[in-house]
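Nothing in this text is a laboratory measurement; each read-out follows from the coordinates by a stated rule. Predicted, not measured: the structure shown is a model, and the values here were computed from it. Cβ atoms are built from the backbone, for glycine too; each structure is taken alone.
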Structure 1
Amino acid sequence: MEGNIAATLARRAHTYGWRDRPLFHSADATHHHGEVHDAAARAAGVLHAAGVRPGHRVLIALPDSVGFVAALLGTFRLGAVAVLTGPEQTEAGHAHVLADSRPQAAVCVPELAPRFRTVQVLTAGDLTDEPVTVPDPVVLPPGAPAYVQYTSGTTGPPKGAVHRHPDPEAYFQAMAIGALGVTPDDVIFSLSKACYPYGLGATVFFPMFCGGSAVLWPELPTVEGVLEQFRRHRPTLLLTVPTWYARLVDASEEHEGVFGSLRAVASAGEPLLPSLADRIESVFGCPVLDGLGSTEVGHTFISNTVTRRRRGSLGVVLDPYEIAVRRAAGGPREPGVLYVRGPSVMAGYLGRPEQTAEVLGADGWLRTGDLVHVDEDGFVHHHGRIRDQLTVSGERVSPLEVERVLGQHPGVVEVVVVDAADDDTALRAYVVLATGTLPTQELEAELLARVDECLPAHKVPRSVTFLAELPRTPMGKVHRATLR
């Protein structure tokens, strides 16, 4: 696909007769495809009147709403570049994105306006005004930048991954069609917000490319809030991280049947313990599809699918992507470094050519930082992240290996293993327990004994600390440095 994605999506809605079909379900209304495209055209007119031109950047800090989508598509329509950031980010986080991206304008909720006062500031309400003119979509060359999304920042300042106009259709074909088999009758619900990669694909692009619909929910997730969205909108597909599946599984006992509309759920963002996957399928009554994606690729590029899946694996490589596993030595079952190549791999990190060159080769291969092996049937198995590898008593240890053993206990829903900052010969485990499982010394001893039975002594944690929840970045990733 070449050209302007805003024009492409509007044309698809018109050509296939989707303009009167529901696109977004919110608390107080249903918004149709045509209504949203018309809102985007108005937003483009307002942004143009504010001085936004092709190639300019527009920072968008809005909750999930029609206003967010209108600002996004309106920016695309002008040939400008959307810079996405969560409205819940800290002032320091917003300051970093503002300084790094140098936008022409910012669109945000009114209370955030003082943070962006150095540029032209508009609100979602401003974008609903009737503009003097609505510019035609700018015709763009292949590879023109469309949006910037920032990495989670777990290993340093977040970097802006630059994606092009054709990228969303590539990961729509891979994940929505190839893994989930999305149809126009599906109602998609992502707990990851639309400013982040998982949510942008699931909530915005997947339904817009297929004529389906999605739940548009501006609030930060709570268990009660999620249950209310299910009662109200009856989603057929759910996409979130294992943490949220664990919470919803726990809540299901008191809310029987609330998840009965689901036909499949997808998990990404962190390892999915096989024991939790079993509980999800038992409670939800549908398959759970574990997978792997990244900000740099835009969305999921390896996943189990509704027709092909294997418990404990990340799934298979999704078309149109290809992967390579590069290892110094050893057989095909030995872990190696994962590389991926495909049409939605980022153009690079915004303004960071040296850091881009560290992960992205001239041949298009992206070094992901994951350790994997591929079995004889083509299923990819995860062995953790290179950056999470630990040295204990002079030996290299994959925390994921220890975490999987601890996660076999039926009372464990989340676990993270890190090295001890004050002792390079010891590991420490942090565990979140299922509702009804008590954090006792006896349980700690049982968990440590389980690891001792399965792994060498240097991989046995010195201690287990029970937590109500794990520390996370705004993108929902576990912040291991905080635990250290």
Structure 2
Amino acid sequence: MKKILSISLMFLFWLAEMNAQITILNGQITVRSVDLVQNNDLLYVSISMDADRLHIKSNQDVVFSPELQDAEGHVKKLPDIVVAGRNRYYYLMRNDTVAESRYFFRKSKFSSFVYETSVPYEPWMKNADLMMNEDVCGCGDLVFSHNDMLLGAFEPLFVYITPPVEVKTRTITGSAFIDFPVSQTVIYPEYRDNLAELDKIIKTIDVIKNDSDVQITSISIKGFASPESPYDNNTRLAKGRTQALKEYVQQLYGFPSEIFTTSYEPEDWEGLREYVEASTLKDKEQILKWIDKDMEPDRKEWIIKQQYPESYRILLRDCYPALRHSDYAVQYVIRSFADVEEMKRILQTSPGKLSLSEIYQVASTYEQGSEEYNELIETMVHLYPADEGANLNAANVAMAQGNLNAARKYLKKAGTRPEAEYARGLLLAIEQDYAAARPYIEKAGKAGVQEAEECLRRIDRVSNNKQ
């Protein structure tokens, strides 16, 4: 038995089919294929039957009664198929309205048959089983009755992760290129482009500082110098200029000293290497070899300057100014939110202020699987794309929507927790690969996923073709 979920650009978006042959009525009828196709507002049902081995007496009839049913108690009866022996056939022709049915047959004329009908589609039918009831009657008495599953739907049982509560610590980073007069460590805001560079830092801090939901907890500054001066002098400049920028920011805002951390890099050789690596300098490979050598920085810089003077002039003009920079990071904490209505408003304006736990609280106010619930689960993984729990929950939503490719993508980043292993098994079960699904779900069950036992029962039900 095989179930297929597919998407069509025009109208076909749900399809199920049974490929393996099964027998019903004690082996007298072979069901060669079963197809369920949703097309717009209708569900089309097709059953191909072989009745070469059917034996009923002249005064008997057999009534095949297909119906759709699900685990929630929904039932949709489909038109009966009635096959009658010779005497019973003529009796029903004279005395029963069944003779008017398109599915009424005399046994001698019934060897192979394709049953086709359609019913208005209802959402519950996506997870419905197609059953076949068989009743053999003779002279008005029930001789034999049986019920078989023709097509069993595996109904997934999803397990969502509740994110842990977190302290919402966030960081904004950037770089500023403050110019200083030669060999000086004093900041002159009006000097060259300093106003624009200082404004980068000020705007970063202002955005955070002016938000009543946020508190700045630390500011770190790291200063870098370029390699063209002696290393000792560059150490003095990098250290002094970093301190000058720290004092400038502190005096501007009145921040306490303890929230600042500073560090410095006398010569930004890493930045130099990145520039050369991406450049078209004619001496590129030779310069890279010297940059990578473990030797005293001043001598390394002198060799590059002496051996490759043309390239060095280009570096001095185009690269070195960018190596004299200050990297900064502003760390802050966002307050916690408890009121769901407030969180809903924040989701519309500043969703990044909410933690995964808070967004999940909002999602939990909606029915699982609803459009609102699914949208919030997808919002979580978009805001926190590396979070394993967010990816796991998004995989569940994707599976529920029939987007199995997206589910596979999310599960790659869902980690190895038991719930993720369970979800991987669930995906295989939805694809009807029950043998491959079972080890994942059994492993998850042993690790404490309570839903695993019921999931295995559902797998047994459809894979063994039993109720």
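To which of 1, 2 does the computed value 21.8 (mean count of other Cβ atoms within 10 Å over residues 102-109) belong? Kindly include the intermediate steps, with their values, before the conclusion.
Numbers: 1: 21.8; 2: 15.2.
The read-out comes from structure 1.
Can you spot which of 1, 2 the value 22.5, 73 was calculated from, given it is Rg and Dmax of the Cα atoms in Å?
Numbers: 1: 22.5, 73; 2: 36.6, 116.
The value was obtained from structure 1.
Once distance in nm of label points 7 Å out along Cα→Cβ at positions 30 and 230 is calculated for every structure in 1, 2, which label goes with the largest value? The partial results should precede the final answer.
On the way: 1: 2.2; 2: 9.8.
Structure 2 comes out on top.
Starting from the value -7500: which structure in 1, 2 was helix-only ellipticity at 222 nm (-39500 (n - 2.57) for each DSSP H run of 4 or more, over all residues; to 500) calculated from? Each step should come with its number before you reach the end.
Values: 1: -7500; 2: -11500.
Computed on structure 1.
Computing mean count of other Cβ atoms within 10 Å over residues 126-133 for each of 1, 2, which one ends up highest? Intermediate results must be reported in sequence, preceding the final value.
On the way: 1: 14.0; 2: 20.0.
Looking at the calculated values, the largest one is 2.
Of the structures labelled 1, 2, one was used to calculate Cα extents along the principal axes in Å, for residues 118-381 alone, giving 54, 54, 33. Name it.
1
Suppose you compute distance in nm of label points 7 Å out along Cα→Cβ at positions 54 and 286 for every structure in 1, 2: which one lands on 4.2?
On the way: 1: 4.2; 2: 9.3.
Structure of origin is 1.
Taking 0.25 as the value of FRET efficiency 1/(1 + (r/R0)^6) of positions 78 and 158 (r between Cβ atoms, R0 = 25 Å, to 0.05) derived from one of the structures shown (1, 2), identify that structure.
Details: 1: 0.50; 2: 0.25.
The correct label is 2.
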